[in-house]
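Q: Before anything else, here is the set of structures, which you'll find just below.
Each reported figure results from applying straightforward, stated rules to the coordinates on display, with no laboratory input. These figures come from a predicted structure and were not determined experimentally. Cβ atoms are built from the backbone, for glycine too; each structure is taken alone.
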Structure P
Amino acid sequence: MACEDLVAQCFIDEQAPLAVPELNRERTLKYLGCCYQQGLSWNDAKQQIQEFLQQRGVPHQGIVRQLALAKPLLHPWLD
């Protein structure tokens, strides 16, 4: 499974699939593990997250907000 396939799980709750995408710390761990194993950088992960959120129709400010939440979780491991 490619890491891109795990991005949705970081933001979409299967119990509420129509809710606004929101970063979930616990669900982000699988994505972080995949990115780390694949040797991806923070910039790679950031691009994957941006593309996913854009496809979901999240406005620019929402994307910026979600990236700000994701960065402290992912960046230290993906530098």
Structure Q
Amino acid sequence: MPEKNKLVPGEVDPANLAGLLRFTDIHGESVVAALRGHLVEGLKQADVCREFNMKPALLSRKVADLSAISDIAKEVSVFTDKS
């Protein structure tokens, strides 16, 4: 599947991240903090993995999961009443 509107590190609004997380089973404090550091604050994945003692593959999977949920949310948003 081609990449859609990928979540850009450092450009994700904290409220948007919180909203996306509600649709996941991601609850671990260190994982959420690492995602916030990478996606909201723009820190490199390697740096947040080191800081939160996390395997890079885990963080990459969680970022991909959130990106997929973000894409779905954008697709279904066309069905909301904008009036």
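Q: Of the structures labelled P, Q, one was used to calculate distance in nm of label points 7 Å out along Cα→Cβ at positions 30 and 54, giving 2.5. Name it.
A: Corresponding structure: P.
Q: When helix-only ellipticity at 222 nm (-39500 (n - 2.57) for each DSSP H run of 4 or more, over all residues; to 500) is calculated, the result is -15500; to which of the structures P, Q does this value belong?
A: Q
Q: Given that FRET efficiency 1/(1 + (r/R0)^6) of positions 38 and 62 (r between Cβ atoms, R0 = 25 Å, to 0.05), derived from a single structure, equals 0.40, which label among P, Q identifies that structure?
A: Going label by label, the one that fits is P.
Q: Taking log10 I(q)/I(0) by the Debye sum over Cα atoms at q = 0.11, 0.23 Å⁻¹ from the coordinates of each of P, Q, which one would give -0.24, -1.08?
A: This value belongs to structure P.
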